[in-house]
Structure I
């Protein structure tokens, strides 16, 4: 394998946490914002493992909370780089809850994030191409360009919104 490519598994990262009362809302379930912070954290580790340099989060695709994660359960996040462009990487994150007493597990959410690799000068720097091996990795890799195009369109729309609304002060 060329040094300019890396296997998906080289970026795989797993993080588990016990869901405690301070991590939950008034329904006794994990705060969405707390989960989103976990998602960004584990995805960033995968991106750094792939690029072996600093990275910044460029975008987070929607996070659909499919099932609540309750106090007393564990939450496990698994992430890996699914696709690369010149200086950017798509990272997939799968979030699973587990009832530690029964062993029942549920995939509670999934998300895709995009990271940009930064060189020592703080500017975007090239990243190695990612090589999928398993069927799951290949399936995610094959859909990545379409997701990237959707992100590009969403970003254009965000820029239009910013132009329309600007930085007007709320009291003006």
Structure II
């Protein structure tokens, strides 16, 4: 199978909508942060796999910014797309929206950036296509990815230095 050399950012879109039930929530009646983080990683991995057309692994979760609580009874929608690609790595943006189903009120509940690495059949990093932004939002996400990648590299180096203290 020949791999593509480039892919439109919109082709990497993955969407998941779920109803928030009481077992998904804490004693405040809001969605557990850890459950949302697992859902974010899941939908981001789907977007990354669609892009790479190979196995992927999560290399980092750069951020999960919780903006508004998601309450029991709400619908929660996660939208993921690849925003930047390197040789074998890619950045995935996830937007989380909550909707009060009785009123139709929608809010941005969380935003997240993750990094994935594509793996070949041998389990080693494998090349990915170029990502092609098309909308104004996509161009902004792609353009600002370089700044996030630099921050990610600095943070990883600091984490590696910190890990030396725990040997």
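Nothing in this text is a laboratory measurement; each read-out follows from the coordinates by a stated rule. Keep in mind it's a predicted model, so treat the numbers as computed, not measured. Cβ atoms are built from the backbone, for glycine too; each structure is taken alone.
Here distance in nm of label points 7 Å out along Cα→Cβ at positions 17 and 33 was calculated and came to 1.3; which of the structures I, II was it taken from?
Label of the source structure: I.
When mean projected area of the Cα convex hull in nm² is calculated for each of the structures I, II, which structure yields the highest value?
Largest calculated value belongs to I.
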